[in-house]
Structure 1
Amino acid sequence: MESVAVIGGGQMGSQIAALAAMAGYETNIYDKDIKNLKSKIKFTEENLMNLVEKGRYEKTHLENFKNYLKTAESIDETINNKSFVIEAVVEKLDVKLQIFEDISKKLNEDVVLATNSSFIPASELAKPCEHPSRFINMHFFYPPIRMDLVEISYPKETSKETIERTQNLGKDMGRTVVTCKKETPGFIVNRMLAALTDEAYKLYDEGIADFKDIDIAIKNGLHHPRGPFELSDYSGLDIHYYAKLKIYNETKDPEDYPKKFLEERVKKGDLGVKTGKGFYDYS
């Protein structure tokens, strides 16, 4: 049976770790901001209690969450004696590269290294690291304890064993697992969603409609549960910003540069639901 380490204890990491613990896996989690980590774990526990009351989960899931999830004080402590490591830090290539470069030197080659990145392919993160056959993308959706989907994507060097172990872990977590046959930025869902979001951002940027009206139109006209601006808030404006910035740095096409209204919000720290304010106010 796998034992799991999660690096990054924000909105995503805390709930990914919760899913692993709920499935009965010994799970460690680390975040450099220990106060924020404890807050997110408490938030996750409260949400899980609510979902148990509604019959979405069993009481044993809550008991497993309490018994199997442990916080660590360092990355080294987090990954110690763990067989499966999931990175869920900020969507910045340099930050992720540094983490994987460091831990790949300390772990046996049979330890799976997975990234929860929404856009950065595992092949890029594996470049400076040892044993690329164990690298894989394991992409969850926010909020992980409510959203029933995990996307798996992998470079050609990834071993069949790594793919199967990742698929099995996702299924044990109670998620539906889909697997991409080739790497592509954004995988399946975000590649499709990016086209819709780009057009919504253009409509707003060109002054054609207010972002609230665009959301209403998409929800009422296309029957989407959330509009693109609401969804941006829930997934994190920083994720959208850095994803667009990465594309721009590769293409140098001005059309690919993040919109000014998005950049301004990110620089102000208004990142969406996780900070209490994005396009909408959640305070």
Structure 2
Amino acid sequence: MTRIMTSSWSLHRTLGQSMYQWPDLAGKPVLEGDGRGEIALLELPAQLALRGIGMLEICHFHFPRLDDGYINELRQALADNGIELYSVLIDAGDIAHPDPDQRQREIGWIRAWMQIAARCGARCVRVIAGDAEPVANGDWRDQEAVQISAEGLRHLAGVGRQMGLRVITENFRALGGRAGALNAILDLCEGAVGLCVDFGNFKGPDKYDELAALLPRATSVHAKADFREELQMDRTDFDRCLQLARDAAFAGPYSLIFSSPGDEWEGVAKTQEVVEAWL
């Protein structure tokens, strides 16, 4: 089984216009970008197959349409090229919102996107743990935001099981941005929720300690290298991150994440070359 995948985020500029449907899926989408990019999403599976990449993650805002006809075309393009849709990355929705009514509205919106992910045949769906700012004081599990986030993730994990989806979260945004808080959330989820660890989402002097605290329970990794200058990778940092994953006996898929200036395909290729050398 291949362990190499990439995300539509790594080709954000190449794909062109993005569609943001928040908070109403039935409403008119807010479009960002100048229109069609170099390739359409339906053409992406063939391009991945040419590059030896066997799985794909799609950000929710990269879907240009949500009708059955388009979803069927996407599934066919994936199948024709032997590409698995590993996950749909839901990049909005606050499951830990302090207002209970608003929190339920946002969870409802996430559930709607989970249905779309299931229609696409995705294996997983990534849900953000929440936007509340955690406070490092005492037991993380005693914090209200941590408990609310875990409750939301457990609920969505149950919904996902009925759809054939695995819910995963990520070290992303405020609540997921501290390893202690995220580990506490996952403890409270009791194995119901997977974890994507993104190398690039931790900054500062505690980066490697934070990654080391999470990687033992990672089900997937966003292999995001730091390109300090255009297409000039910080190999020292990236190799250290990959060593931490190896030390944690990580055996899941690596998603090649490129989020820097320069040619996106070239950035993905440079990342792929390094990751494959570590496998």
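What follows draws every value from the coordinates through simple rules; no lab data is involved. Nothing here was measured: the structure is a model prediction, and the numbers come from that model. Cβ atoms are built from the backbone, for glycine too; each structure is taken alone.
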Next on the checklist: Please compute distance in nm of label points 7 Å out along Cα→Cβ at positions 21 and 157 for structures 1, 2 and give me the label with the greatest value.
Outcome noted: 1
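A value of 21.4 was derived for mean count of other Cβ atoms within 10 Å over residues 109-116; which structure in 1, 2 was it taken from?
Checking each candidate, the match is 1.
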Checklist entry - If helix-only ellipticity at 222 nm (-39500 (n - 2.57) for each DSSP H run of 4 or more, over all residues; to 500) comes out at -15000 when worked out from the coordinates, which of 1, 2 was used? => result 1
Checklist entry - In terms of relative contact order in percent (Cα under 8 Å, 6 or more apart), which of structures 1, 2 is highest? => result 2
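Quick one: distance in nm of label points 7 Å out along Cα→Cβ at positions 125 and 165 came out at 1.5 when computed from one of 1, 2, so which one is it?
Numbers: 1: 1.5; 2: 0.2.
Structure of origin is 1.
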Checklist outcome for this item: FRET efficiency 1/(1 + (r/R0)^6) of positions 69 and 245 (r between Cβ atoms, R0 = 30 Å, to 0.05): greatest across 1, 2 for structure 1
